[in-house]
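A.B. asks: Several structures are given next for inspection.
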Structure P
Amino acid sequence: MPHSILFSDIDGTLLNPERELSELTISEIRRIKDQIPVILISSRMPSAMTHLQEELGITNQPLICYNGGLILINKKSVHSSFITPDIIEELHHFNTNQNIHISVYHNDDWYVPEMDYWANREANNTKVTPVVKPLQQVIQQWKTESKGAHKIMCMGEEAHIDRAYTFLEHNFSEQLHLYRSKPTYIEIANKNISKLTAIEMLLNTHYKIPISEVLAFGDNYNDIDMLKAVGTGVAVANAKPETLRIADAITLSGKEDGVATYIKNNI
């Protein structure tokens, strides 16, 4: 099967134990980047991905952010799908008697209610500093500007996150995609987007490449549809069991340069 384009997840897939790009990963992607396009595809915000693009020498390629909620070409949005402020407001009211950290994102704006444990943890992982602003103020601003959240991140103790997941699933199952990336996290996006829908959009409108010629790498539940649909879906060894089961191939773990090793041996 020819590999005409490559899509790779970031967290759990592409980064080393220090949550950075290894020298091998950088050298292998730089080796092939002029031969086939290499696209980063993640739940991250743009500014948490662009520094990786720079290291890899692929700043000329599109970015797929927020699990497909935002697609950028030449730093300009070509697709944007967000969660309306009304839904965010209902989640905010639910959280009045809970103890959940709620981060909200729109394009390169990341708002947090305070720099607590969860905000500091995410800032350390993504190398992006959020803006501290009360959620109700953000909601009012977005209502005025006709904006919404490309992603909502709920973080907290597992029992609190369990309750939040139940609330969201019961009230917004038709509007929201809920992704439990960790027991203490819920990543929330618009129901009508995914990594696969973003890939299909780019293939149809920008590259004119059949999906059978796509090589993709991932590790988690939100990568399953993507890995199943592309020509060659590769899971890193640390992937979720459900992801490993549907993969066409399994490489070394993300922390052991699994993506770079597969590229070195197959491209």
Structure Q
Amino acid sequence: MKSMKNFFSKGNNTVDERGLDLNNLPKHIAIIMDGNGRWAKKRGLPRTAGHKAGVEALREIIKVSSELGIQFLTLYAFSTENWKRPTEEVSALMQLLIYYLRKEISELHKNNVKIKTIGDISRLPQAAQAEIYSAIELTKNNDGLVVNIALNYGARDEIINAVKNICQEVKNDKININEINEDIFSKFLYTKEIPDPDLVIRPSGELRISNFLLWQIAYSEFWFSDIFWPDFDRKCLIKAIIDYQNRDRRFGGIK
């Protein structure tokens, strides 16, 4: 691609983009955006400064994903467990969400990006909900990169809600219990219109899933990095994709 540089070099994160196969890209990348607070603490800054820096990283990763032709990008922005954080931090995160959508939505729309969400956003402040619905409505007909934002999302809650809804459908004689399979179950998840992630990325040095897409990542490839999210950039994403492309995905079978 004309706009892609061929070579990046910084410390041990050297990446040669010539190793990237544009014909073998993951269709769906999911990212746990982690490490904002520790990034700020390392610099003697308040945690909110880390979240603001994380937004800059987000802007770049969306741009690169769109440029490469990635079809779906799911971003773990706020979990059901994040409500346990200090009230001031939660409030700052909500204000940052509003600020980002207001500032970036026109550019995202111009670049054919489609905004979707997963999770129960009804618990978010009304102002945040309004910006989310406005962004979804504005971009609903776009057919480029789908940016799927996980807000007030928890995989266990998602699965429990799916079970409850399926039970109700069985009770109403709309589903035969003996016909329930993986495909039917998947249709009751938040991600019913989105394929399962091919690649899951978690920066910040943590090696856990943190209640993220537990059903959907059964056969996803994982890529972990010690880099905090605010420092996660184009070369990091390219490096993760190249690593993904060098793996042998067998889905439980044998080649």
Structure R
Amino acid sequence: MVNETSSSPAPVDEASPELKFEHLEIELDAELALVWLARPPVNSVSQEMYREIRRLFADPGAHLPGAKAIVLAGRGRHFCAGNDLHEFGTLTPENSDERMAEVRAAFFAIQDCSIPVVGAVQGAAVGTGLAIAASCDFVIAADDARFGTPELGVGIMGGARHLGRLVPEPVVRWMYLTGDPIDVRRLEALGSVIEVTTAEQVVERAREHAGRIVRHSAAAIKMAKRSLNAIETMDLQPGYAFEQSLTRELSGHPDSLEARRATLERRQPTYTD
């Protein structure tokens, strides 16, 4: 378990240009990284912020050295209240392809991140905010969290497919077509969020869940993330065959051998990384 108050997070090296972000804040605490969406007042996402998200999550090894998992949270009262609508006001058929490519690259970078990403959501997670949350491996939510897809009301499309990672299709259609948010306790009942806690505790609880991930071997964690992403859209038989192929690949790693020996010897494993 990672204790937020046990030690000060490692400072980011200001001399390293690849670690500098304008709209993201990074805290490193041993094997756990905390990444904050930080664009006041509601963390609405601009095109530059989309590019920063893609850059960080596409290559966590460069920006979060030693991290085995990430907690993704939002500064202030809200996780993310959507797109920067002032910027979106200039969207046209001529410039939309380039802009939309940057949007999806950011979402896909979170989903495809080589290490697990745990969302810590408080306040609004609507539109882009919902898609970012749904791109995480799982979500811990505050009791004031509000998940919604208001796209129809602001004249754009997108987000329904990400919503489908959280709720069944009839709920997707109700939320998308009405534009109404859904109560977080209903999401908890659907299994869409792992836990509902207070806004004051949501980041700490997300860190504790992530702490249960980082006790495992880094090699096994990365292999598991690769496996889960690949099999999400596979049928059972080809999906399991893919998992078995990764077992063959992982079985020669020293940490795999150590995990099996430690299990047989009923002791805690000592991993190489």
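Where a number appears in this text, it was derived from the coordinates with a stated rule and is not lab data. Bear in mind that the values here come from a model prediction, so they are computed numbers and not experimental data. Cβ atoms are built from the backbone, for glycine too; each structure is taken alone.
A.B. asks: Of the structures P, Q, R, report the one carrying the highest value of relative contact order in percent (Cα under 8 Å, 6 or more apart).
C.D. replies: Going through P, Q, R one by one, relative contact order in percent (Cα under 8 Å, 6 or more apart) is largest in Q.
A.B. asks: With distance in nm of label points 7 Å out along Cα→Cβ at positions 91 and 171 coming out at 2.5, pick the structure among P, Q, R it was computed from.
C.D. replies: Of the structures listed, the value fits R.
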